[in-house]
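Undergrad: Next come the structures, one after another.
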Structure 1
Amino acid sequence: MDAAIHADVTLDCSGLKCPMPVLRAAKALRGMIAGQVLSVTATDKAAPKDFQTFCAEGGHILIATDVLGDTPQGQLVRFTIRRGG
């Protein structure tokens with residue numbers, strides 16, 4: 001994630017399987033205001049495609065998708081999402 005982008009809320013969904021990372025992100029975003037940034041980490045293999053679809057359909061902006069490394073649960077990926085209006 002760009003150092004200039006500050007996450008207002010962070011969410012660790014490591015070890016959770018589809019659809020839980022997206023469902024938890026959706027719940028977190030409902031409690032945020034437009035323009036705020038959510039950072040989600042997840043290990044589910046389906047998460048990259050799921051978050052792309054979720055953001056496109058929900059009016060949110062997927063700012064970045066960063067691979068952080070490998071864990072015993074799988075590859076750890078961080079999704080940086082700006083809440084839409």
Structure 2
Amino acid sequence: MSRSASGSPFKAEEKAELARRLRDYLRDELGAEAGMLETEAFLDFIAAEIGNAFYNRGLFDAQAAIAARLEEATDAVYVLEKPTRA
């Protein structure tokens with residue numbers, strides 16, 4: 001995963017939007033007030049501590065989707081086979 005100059009895996013505008021959403025969730029669902037600086041730090045913590053687990057799960061899901069498509073393509077090739085004399 002590439003990192004921005006600040007060390008975050010997100011572009012500045014992405015990080016700001018994610019932090020706003022996280023701040024709103026903390027306030028609305030947990031009754032916890034946090035400023036943008038604290039929320040961005042929490043977001044960085046989440047990305048550093050558990051981000052790789054989500055990333056790896058995404059890779060696993062992508063691999064499964066590709067394998068399914070490859071199986072479909074393989075089946076399509078077998079349909080094209082012509083009989084030979086044995």
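Undergrad: Between structures 1, 2, where is relative contact order in percent (Cα under 8 Å, 6 or more apart) highest? All intermediate terms of the calculation are to be shown ahead of the outcome.
TA: Numbers: 1: 34; 2: 18.
Checked 1, 2; max of relative contact order in percent (Cα under 8 Å, 6 or more apart) sits with 1.
Undergrad: Using the calculated result 10.0 for mean count of other Cβ atoms within 10 Å over residues 61-68, pick out the matching structure from 1, 2.
TA: 2
Undergrad: Where is mean count of other Cβ atoms within 10 Å over residues 21-28 largest, in which of 1, 2?
TA: 1
Undergrad: A further question follows. One of 1, 2 was used to compute Rg and Dmax of the Cα atoms in Å, for residues 13-52 alone, and the result was 10.2, 29. Which label is that?
TA: Computing Rg and Dmax of the Cα atoms in Å, for residues 13-52 alone on every structure in 1, 2 gives 10.2, 29 only for 1.
Undergrad: Further question on the same structure: As an exercise: helix-only ellipticity at 222 nm (-39500 (n - 2.57) for each DSSP H run of 4 or more, over all residues; to 500), calculated from one structure in 1, 2, equals -8500. Which structure is it?
TA: Attributed to the structure labelled 1.
Undergrad: If you don't mind, there's one more thing I want to ask. Mean count of other Cβ atoms within 10 Å over residues 37-44 computed as 22.1: which structure among 1, 2?
TA: Answer for the origin of the read-out: 1.
Undergrad: Using the calculated result 3, 12, 14, 14, 12, 9, 7, 6, 5, 5, 4, 3, 3, 2, 1, 0 for P(r) over Cα pairs in 5 Å bins from 0, in percent, pick out the matching structure from 1, 2. Before the final figure, lay out each step's value.
TA: On the way: 1: 3, 16, 30, 27, 16, 6, 1, 0; 2: 3, 12, 14, 14, 12, 9, 7, 6, 5, 5, 4, 3, 3, 2, 1, 0.
The read-out was computed on structure 2.
Read the figures in this text as sums done on the coordinates, not as results from a lab. In this text the structure is predicted, and so the values were computed from the model without any measurement. Cβ atoms are built from the backbone, for glycine too; each structure is taken alone.
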